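Input: structures, listed below.
The numbers here are math on the coordinates, done by the rules we state, and not lab data. None of these values were measured; they are calculated from a predicted model. Cβ atoms are built from the backbone, for glycine too; each structure is taken alone.
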Structure I
Amino acid sequence: MKSYPDPYRHFENLDSAETQNFAAEANAETRARFLENDKARALSDGILAQLQDTRQIPFCQEHRARMYHFHQDAEYPKGVYRVCTAATYRSGYPEWKILFSVADFDELLGDDVYLGGVSHLVEQPNRALLTLSKSGGDTAYTLEVDLEAGELVEGGFHFPAGKNHVSWRDENSVWVCPAWDERQLTESGYPREVWLVERGKSFEESLPVYQIAEDGMMVNAWRYLDPQGSPIDLIEASDGFYTKTYLQVSAEGEAKPLNLPNDCDVVGYLAGHLLLTLRKDWNRANQSYPSGALVAVKLNRGELGAAQLLFAPDEAQALESVETTKRFVVASLLENVQGRLKAWRFTDGKWQEVELPRLPSGALEMTDQPWGGDVVYLAASDFTTPLTLFALDLNVMELTVMRRQPQQFDSDGINVQQFWTTSADGERIPYFHVGKNATPDTPTLVYAYGGFGIPELPHYLGSVGKYWLEEGNAFVLANIRGGG
């Protein structure tokens, strides 16, 4: 094989001609060895066709029986934001209406921008804050748009490019953590100030609410709407990735620290209770709440009241995410690397767990929760079952299929088995074996990832199933530590 120069010595000048030549030559050799033959082209074309299958499920945000979706294709490489009615979406034949094209904002802003997110004002979903990423990076513009009229809101909430955090407070005010001026930044390069900006006022005329020291990491602010009570406004002031202080902002704009563990996460608010996930044990009022637990704490004007343990994981469980509906708290968790749900309702002065209908196995993810109701959308799949979108109505405990992606390979005879192996320190590590054969000489792809607490779950093996498992080969997913 041809000898190439050490690429690491080029890191200081990645745009040099020598570096570009190295990359081009290495890429050309790779293509010649592995791709320039009929079998490789057929495989590549087949996988690409699967990935571009237009029958894939469009995952949406639902607001007032309208489904909002970001869509990209060859005609719109930067994407369009579109909407259809919930009725046509459920029918499988959505009648889309394009609300805006992202490319149109390039000329308006005189910049190369990409859609970072759309934040609807839930009480008036036609009003939205757009986050438009500058060249696909962390720096972004914020613009307020009227989606029904298809135009910017005149005199609306528009902010310059920066690593800003902007969120709705109500129809006439937003929380702004600015980052378009170096004086607004921490040493880490993130916002250190919280401002309340009211409609019709310039930023300079607005109310500064809170500021952290320059050696802190960042601040964020948002409003929780409680369908069963009054909203609350919170500030999260982070010292680092895992330590922070939470503060409640009064109607007068005073930020009062909450006496919470500095390593917990506030994940919701319902029925006057903050919902917390714990990284370490929390000892409070002669009670102990274990690490990894979900706890509800009564909040009244900045003062914490009684706490209740909703969920504590055992050695085979981990809490993944929490969602609140109008009346329920719903938690997604892993149990032996399989998705599970639990739910609670505040009744007779305490949180009580409710029984859920039978749910699919494999990967289970909450994808949307329409505001003001008790329906949760769930995406589920496993190694041999295509991704399926379900609607779970918690009021009647009914699970219905919304959409299902097409089968991409023949799963007949393909078995899924979960095994455990023992590591050097005695810990039992799970893994999945998928295939028609489990003999020592069966060609097997082994995939493992362990980092950042991100688990690898049973997921539909579309391309691997079609071009590997169907031929009698096997696939192993190893759930190594570090992956959650």
Structure II
Amino acid sequence: MTIPDVDRALRPVTAGYPSPAGTAVPNGTALPAGTALPGSAADPAGGGTTAPPHPQSAPQSAPQSPSDPAAPPGGFSPELARRDVPILHRTVNGHPLVWLDNGATTQKPRQVIEALSGFYGAANSNIHRGAHTMAREATEMYEAGRAAVARFLGAASPDDIVFVRGTTEAINLVAQSWGRSHLGPGDDILVPVLEHHSNIVPWQLLAKETRARVVPVPLGPDGGIDLDAYADLLSVRTRLVAVSQASNVLGTVPPVREMTALAHRYGAKVLVDGAQAVAHFPVDVQALDADFYVFSGHKLFAPTGIGALYAKPEILGDMAPWQGGGNMIESVDFSHTTYAPVPHRLEAGTGHIAGVVGLLAALNWLTSFDRQAVAAYETSLMAYAQHTLAAVPGLELLGSAPDRIAVLTFTLAGHDPAAIAEWLDRDGIAVRAGHHCAQPALAHYGLTSAARASLALYNTPEEVDQLAASLLRLQQDT
């Protein structure tokens, strides 16, 4: 890839805050054509008055395979995505790879791979501090990535976006920068039981330091948050609610906007973990009214080691540096140091520049599809998978909340989850087994471990059939 190629692919930014062609949103940014705005009838993020098109909304009686080799007008075929993802065409143990571990990490399209190679091969430089041509080019690419993330999340400005290594670092940044200044003895941090450990442990560490309390919000029998219990636990002592927009183990999609509105009545801030949500449906942080929103690039078809934190500008501007070093200062003297404005104040040192370039390419790739059609396809695929796996004797799916993403966590009678994953791997099928960094959620079902198949836009009904067939053979062989 030459410099002009990199420039065309990765620098779609002009002065100000650009908006590519698409559907305008209230803040003046734009989303790709076909994107459903949160709260609209087609909104798969929840919070609207019309039921979103999640798998549970699909017919439960023998759903038809959603496979289609060519996308119909206004529709989506997984082949549109699969043709761009090289690793999906390899073999594992003599079988074509069936990648069903998307909840752990997603595979990367060639556009992302080529963007990384092109950057390192033709444009590599440090950013912000160089006066030479390549430093300016790298800086423009980096800031183009920030603008793209802001558009993708519906943020008002690129200045509301801080680059981090991923969701975990973003949550720890909020805990250590904002939390230390705003939490004290007797304050409550509400955390639902369905959360990933990354949205539990940082708050436990902070609570120990500040003598605040981490208060678990229980789940209902279906794996959804007990909203009555949540309402009862909110009080004037509540300083923060930390909730995922989609569970990595149950697939549950909580009504985040309603939960946020209720928390704000008590003056509490809300942090939304979007790690599992952003790849599955559009997000608008302003419509959610989230105070903080975090996600990881590697779960969004981008490289590992890059992610983003969104925060409302008035909150971000009040956050003290978490780490010190280069890039986050204006002037340094042994008697006095002044800090750069946000977001740079919270980005000490040399960031993952190539990671931002890859993230930009991933966002360009994902938003090139009609995301409403993608969500509808994933909904139908999830329904098909639920019906197909129901035919496997002894298989039990966890979670039946009315709103969920395409996550299938299950147990199989008589088989350890790790042994299930090893068996499937012999057939080239990759699933996750273990506690999924969500031990409290599994404990809700009396479990310490389970197997998980998690779907993405490039998965097919044929792959679901292969999963079910392999599990049936496992049952028959024992």
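Where does the value -3000 come from, among I, II, when helix-only ellipticity at 222 nm (-39500 (n - 2.57) for each DSSP H run of 4 or more, over all residues; to 500) is the thing being computed? Checking each candidate, the match is I.
When distance in nm of label points 7 Å out along Cα→Cβ at positions 361 and 449 is calculated for each of structures I, II, structure II comes out greatest. If distance in nm of label points 7 Å out along Cα→Cβ at positions 193 and 265 is calculated from each of I, II, which structure is the one that comes out at 2.4? Clearly, the read-out refers to II.
Here Kirkwood radius over Cα pairs in Å was derived from just one of the structures I, II, and that gives 23.1; the source is II. Across the set I, II, Kirkwood radius over Cα pairs in Å, for residues 161-304 alone reaches its highest value in structure I.
Looking across I, II, the calculation of relative contact order in percent (Cα under 8 Å, 6 or more apart) that yields 7 traces back to I. One of I, II was used to calculate mean projected area of the Cα convex hull in nm², for residues 65-112 alone, giving 3.7; which? The read-out comes from structure I.
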